[in-house]
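Each structure below appears as structure tokens.
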Structure 1
Amino acid sequence: MKKNYFVGIDVSKQTIDAAFIIREGEQNTPPCWKAFGNDDKGLWQMKTWLQQNSVPLDGDTLFVIENTGLYHRHLVSFCDKHQLRLCIENGAQVKWSLGIARGKSDKVDSRRLAVYALRFADRLKPAAALHQGIQAIKDLIALRNRHMVHLRSLQAHLKELKLTTSAKEVRELEKIHGPLVKSVKAVIKKTEAAIAKKITANELTQKQYKLLLSIPCIGPVTASYLIACTNAFSNCSSGKQLACYCGVVPFEHQSGISIKGKHRVHKMANKNLKALLHLCALSSIKYVSELKDYFNRKALEGKHKMSIINAIRNKLVLRVFAVIKNNRPFVENMFIAA
């Protein structure tokens with residue numbers, strides 16, 4: 001009788017908690033658990049522990065973790081090295097799928113992940129390996145985001161002071177803040193240059209970068225975000241899927257005869273990418289005649305302006321996916337969306 005093996009791993013900064021379930025026919029073993037260090041030594045100990053408990057490290061074993069950002073990098077590298085089937089799931093997806101749950105601990109979470117792997121093994125897909133240089137680009141983008149938040153905070157503080165403080169005192173504060181603001185802007189420029197350098201160092205990302213820049217109002221920062229967030233467009237199979245990830249697809253909100261809400265976008269989205277696309281949409285309304293005419297026409301029809309802007313964001317995303325899929329630059333007035 002064929003056996004299947006399901007391993008749930010709860011990852012934290014210093015430790016990993018692993019639990020496995022073995023399915024044999026219609027019977028499942030109780031979850032077996034153990035904790036290890038989140039380092040190379042701990043991962044090798046986990047491997048030995050699994051093998052001692054007859055859990056093979058091959059295609060019959062499915063590993064499931066929640067996305068923890070930096071903390072699961074050691075584990076991902078370990079699984080790539082040993083060619084293990086690793087699924088990286090959204091934490092909210094795991095939580096909602098298991099129903100009402102009381103209590104929380106790393107031990108309990110690892111067991112719940114093993115149960116999740118068992119229940120949904122038929123639909124889980126192993127995480128695709130990142131293309132060369134993508135992780136470095138994502139790290140640089142995260143660094144740029146932190147500096148942008150810092151810069152906006154400094155500028156907002158000075159702007160508020162101008163409304164409530166005398167001009168003389170504000171000028172003195174500006175002299176103090178000035179060198180810091182200037183240095184933060186310089187660091188942001190260096191980070192953007194480093195991102196561009198990483199993108200052009202790889203043939204695939206360089207080609208995609210040039211294709212994206214051919215679309216009017218899609219700039220270098222937005223193009224870099226799109227490449228990094230989609231793993232060089234290997235994580236999305238259609239334009240609609242990418243648009244959903246960006247949070248620009250409206251969904252129906254209706255139930256029975258009492259709830260008949262307007263279509264609305266979902267709050268689960270890549271907020272940074274959505275904000276960049278919003279700026280691209282505003283720019284396109286000014287400089288792209290086709291989209292400017294579309295905005296004015298819909299506004300005259302009585303559509304809400306934010307609804308029109310969201311539709312333009314959606315159009316831009318579909319154009320992005322189309323130029324990548326068709327492997328050719330955008331051509332105005334000759335473009336056919338895929």
Structure 2
Amino acid sequence: MDLGAVVKQSRQWLLLSGIVLITLIWGVGCVAGQPRPTELTLVSHAVTRAAYRRIIPLFVADWQAKTGEKVRIYSSYGGSGSQTRAVIDGLEADIVALALALDTQRLEQAGLIQPGWEQEAPNSSIVTHSVAVIVTREGNPKGIRDWEDLSQPGLTVVTANPKTSGGARWNFLALWGYKTLAQGQDEDTALAFTTQVYQNVGVLPRDAREATDVFFQKGQGDALITYENEVQLAKNQGQTLPYILPESTISIDNPVAIVDAVVDRKGTRALAEAFVQFLFTPAAQRIFAEAGFRPVHPDVMQAFAHQYPPVPHLFTVDELGGWTTVQEKFFEDGAIFDKIQAQL
């Protein structure tokens with residue numbers, strides 16, 4: 001067979017294959033003449049997976065009962081910073097639920113989310129809370145009681161790297177705020193204390209999940225700085241993690257936002273808005289609480305008060321200047337954390 005015949009036959013095969021593929025895709029979306037379900041994509045940080053696996057089917061059923069419309073919601077989970085970069089690079093997210101407002105602000109700066117997103121959902125778009133805590137070894141052999149103890153000589157601390165992990169920035173700020181906000185110390189004292197703690201950190205894992213693996217699976221470290229939701233989730237799975245809830249710690253506020261550039265192009269804004277609003281309902285908030293997060297709905301907060309005791313001195317990132325100031329002051333190249341690393 002000459003080359004021309006081969007090319008002609010190949011083109012015919014590709015055309016036939018394309019038709020078959022289109023038919024298959026249409027067949028998946030159209031069963032018995034029904035239109036394909038409307039689709040949304042939720043991009044979230046890794047530790048929310050357990051909660052959203054239960055919330056998404058609940059919303060899908062609720063939406064169909066109310067409107068008769070079938071919807072399909074895809075979800076993606078990973079480190080908050082990595083997820084943010086993926087959305088900026090083209091991952092089509094209708095909704096983002098990230099670990100910190102700074103990552104959502106980056107999507108705003110990239111032109112994907114309109115300014116004022118904080119006011120588009122209840123509670124300034126903060127859908128859940130958590131707090132920074134200290135996990136110890138069984139029996140707490142080092143006698144750790146508060147942040148101050150993490151600076152003692154001979155102690156090994158595990159925490160993720162705030163240069164690569166958005167969530168690890170909460171850990172750093174918990175230490176800094178403990179000195180400046182809870183104790184009223186000056187920044188030189190806070191710098192000396194925070195440096196001492198990081199001098200006790202043997203390695204800096206890339207993210208919170210890796211830090212947890214280093215502590216539990218590899219058995220490294222005397223103390224792990226992590227989030228209360230991780231401890232609560234482990235408890236729900238039958239594991240008991242010895243931990244300290246410090247009298248002073250930072251409120252870890254997790255925002256949710258609609259990606260305007262995507263929903264407007266796809267025509268999914270109404271559905272995306274309904275999903276975001278659903279996250280603040282008692283049904284969804286209860287699932288968040290059961291998955292380890294402090295709920296924001298007042299009734300659910302009261303119902304889970306025994307599981308999430310109040311913190312005597314709970315401070316916020318706004319008290320430290322807000323995320324723009326915090327990022328520039330502590331985590332940009334050449335900022336305070338780099339100076340601390342230079343001394344390690």
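FYI, it's all coordinate maths here, none of it is from the lab. Small disclaimer: the values here were computed from a predicted structure and weren't measured. Cβ atoms are built from the backbone, for glycine too; each structure is taken alone.
Remarks
- Per relative contact order in percent (Cα under 8 Å, 6 or more apart), the highest-valued of structures 1, 2: 2
- When helix-only ellipticity at 222 nm (-39500 (n - 2.57) for each DSSP H run of 4 or more, over all residues; to 500) is computed across structures 1, 2, the figure -18500 traces back to 1.
- Of the structures 1, 2, the one that 2.2 was derived from, the read-out being distance in nm of label points 7 Å out along Cα→Cβ at positions 136 and 232: 2
- When Kirkwood radius over Cα pairs in Å is computed for each of 1, 2, the one that comes out at 23.5 is 1.
- Structure from which 13.6 was derived, mean count of other Cβ atoms within 10 Å over residues 48-55, options 1, 2: 1
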